[in-house]
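Throughout, read-outs are computed from the coordinates displayed, never taken from laboratory work. Given the structure is predicted, the values throughout are model-derived calculations rather than measurements. Cβ atoms are built from the backbone, for glycine too; each structure is taken alone.
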Structure I
């Protein structure tokens, strides 16, 4: 029935700050960017290594949604990487603070967390 996840939608507070983060810091590719005047909203479609899309939305005065600690709803968004320590070092060099590296007790693989400009928890996980 279901084939795969098509996209993940993220609503941001400051469109330019979040666009810069996802495109210039994380390196996601812009597929399409539109401004919807009737909603006063940008919609930015992003490609992750050409496979999946993230839709980044801006809206006027979006309400706050708690994401930590362990609030109901989307817990985090995880990106697969070849070398967690190397990617964490690149993120740190770009001013993105990452948590200490951890080892998944079930798979033995490394992972760590960081946040986007709005505090959305993001993860990098060893493939």
Structure II
């Protein structure tokens, strides 16, 4: 059975995705030095990335017994192919408390950063 966050993202239901985030969720981005804190900031990042990634699809899912899930994806940014992992840590209530995004290759990370910067400026904590 697919993780609920995966299902929400694949169906482009950002409201359902937001419902799965703890109020104090923290997102670690591959293109920002500081984390994004709180559901509102994280949803700002997720909204921005949906406008940057093209042909996004999850291709695998790994779940552990310690409350973590890795969702492996691929996408495109312009002419750059992107591979990545959404690494999710869950609290006792099942909500996502920590969200780490890893991307490759470097040229794709740079393309994502350039396109997302104007959309997420000011969302990361100072």
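When relative contact order in percent (Cα under 8 Å, 6 or more apart) is calculated for each of structures I, II, structure II gives the greatest result. A value of 14.6 for mean count of other Cβ atoms within 10 Å over residues 51-58, calculated from one of I, II, originates in structure II.
Please state which of the structures I, II yields 5, 17, 18, 25, 24, 11, 1 when P(r) over Cα pairs in 5 Å bins from 0, in percent, for residues 27-74 alone is computed from it. Traced to structure II. Here helix-only ellipticity at 222 nm (-39500 (n - 2.57) for each DSSP H run of 4 or more, over all residues; to 500) was derived from just one of the structures I, II, and that gives -10000; the source is II.
Structures compared: I, II; top value of FRET efficiency 1/(1 + (r/R0)^6) of positions 59 and 83 (r between Cβ atoms, R0 = 25 Å, to 0.05), i.e. the largest, recorded for II.
Ranked by distance in nm of label points 7 Å out along Cα→Cβ at positions 19 and 107, structures I, II are led by II, which has the greatest value.
Of the structures labelled I, II, one was used to calculate P(r) over Cα pairs in 10 Å bins from 0, in percent, giving 13, 48, 35, 4, 0. Name it. For P(r) over Cα pairs in 10 Å bins from 0, in percent, the value 13, 48, 35, 4, 0 is produced by structure II.
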